[in-house]
Structures are given as C-alpha cells and as structure tokens.
Structure P
Amino acid sequence: MAYAKLNDGQTLYAINDLYIGAKTHISARYSISLGDNSEHHSSSGVIVSTGLGSSGWFRSVLTGACHITGGGKANEIEVLREKGFPWDAPYLYFSVREPFPSKVTGTAVVFGKVD
C-alpha cells in the first residue's frame, strides 16, 4: 500500500496507483523533487504505482513512452514495462503524465523510483 500527504492536509491511500493531479481537464501545477533535482511542473498529473499496480495503468504509461522514444532498449523502463515489479516491493515508481516545458516549468524529473 502507498500513501501521499498533500500540502492541503489531505492524505491519499492506494493499493494499486495514486493519481495526483487536477480533477478536471486543466493542468496540474506543482513542485516535484527526486534526489537533488527539483523543478516546477505543469502536467496532466503524476501516477505513483505500487508493485501490485505495476501491471495496469503504470504499464500502459510506460508502453506509450517506450514507443514514442523508440523503445526496445535494455533499460529500466523496458524491464518494468515487460515485468512490472514485485507486489510487495518496499518502493514505488512514479511517472508524470504529459509534462509541459515552458519558461517556468521543467521536464527533467518525469520518472523515478521512490524508496
């Protein structure tokens, strides 16, 4: 299971995936950090997947990304797309949906593993 605490006081719980973003068609605006990298984002939101959810929505997102980028390479994304990760893994993966680059928003932090 995963949970996220939002800056508005909400706590979200998930068995498969957490979707963090706007409820409507507008872009979500937020700050994201992974390791030493941080940036402001504008996107359709962020999907955070548990191992149990790694064969569903997360796999679909990775499949699209692999085909857009040429895929077929032996890398972390391709392995995850094919096999997922263990349902009881002590880590999560996230993927930003449709990140939008602009003068004030970045697109460097769009995929990663969270321990």
Structure Q
Amino acid sequence: MRLPRKHSMTQRADFARVKKTGRAKPGRFVILSTLADPSLDSIRTGFITTKRSGKAHERVLLRRRFRALVRENAPAFADQRRFLITIARPGACRATFAELSKDWLQQARRLGLFTPTDAPP
C-alpha cells in the first residue's frame, strides 16, 4: 500500500517551521523531528536523505524503508495531526531494515508519539 500524497510535506516553510519550533530526537541511524499542528487533518511526513547518507540508489532505498515505517506505525500515534520528519544519518544506508526500524521506533517513543497502550513492540 502506498503512502498517499496528501500525507507528504511539500513546502519548504513547513520543514523550516518543524526545525525551528518542533522537537527532535537523534538516534544512531535517524533523527526524528515532530511538531503537533491542530490545523492539519492528518499526519504529514517528510524524509531527508542527503548525499552524506549514501549513493543515489541507497538514498532511494532509505526513503522506501522510511515510508514503510511510517505506513506501518503511524496509525498507532496518539495524535495524527502532526508533522513528522525523518532524517537519515551517515551510515544509515549500511543498516538493515530491522536496525532502522528499531532506531526509528525508539526515537518515536522518546518523542511520545505513541499512546502507552498502543505502542508497538
């Protein structure tokens, strides 16, 4: 199943606002940033994979993996009305999907995105 276009962040100003006023938690492979926004109708996600993350085909693979993580875990978020940015750190392309998933979920829990009863394992 695809991540619908309406769930994508497309405006540069949105990225800047999340960076300036949102909360971020760094992990080994990813940095997860979020900002709650009551004016949104659903979650808006963005992915940043710079050249330092790896070669072009590796960055594409990272974005696919990040989209899969959001698709799988976003329904369990306590508040769907938020911006969520996933930034790949150098070395993320060498991580397995399980390692990326574990790191992404750990940062999401640290940010308090899940309700205590619905948190995935």
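Hey, semi-axes √(5λ) of the Cα gyration tensor in Å, for residues 35-74 alone derived from one of P, Q reads 25, 12, 6; which structure?
Q
If you rank structures P, Q by distance in nm of label points 7 Å out along Cα→Cβ at positions 19 and 83, which sits at the top with the largest value?
P
Thinking of P, Q, which structure, once relative contact order in percent (Cα under 8 Å, 6 or more apart) is computed, gives back 34? Show your work: numbers first, answer last.
Numbers: P: 26; Q: 34.
The structure behind it is Q.
Out of P, Q, which structure matches -5500 when helix-only ellipticity at 222 nm (-39500 (n - 2.57) for each DSSP H run of 4 or more, over all residues; to 500) is calculated? Could the numbers behind the result be given before it?
On the way: P: -5500; Q: -11000.
For helix-only ellipticity at 222 nm (-39500 (n - 2.57) for each DSSP H run of 4 or more, over all residues; to 500), the value -5500 is produced by structure P.
Given a computed value of 107 for volume of the Cα convex hull per residue in Å³, which structure among P, Q does it belong to?
So the calculation was done on Q.
A short reminder: the numbers here are calculations on the coordinates, not readings from a lab. Keep in mind the model is a prediction, meaning the values are calculated, not measured. Cβ atoms are built from the backbone, for glycine too; each structure is taken alone.
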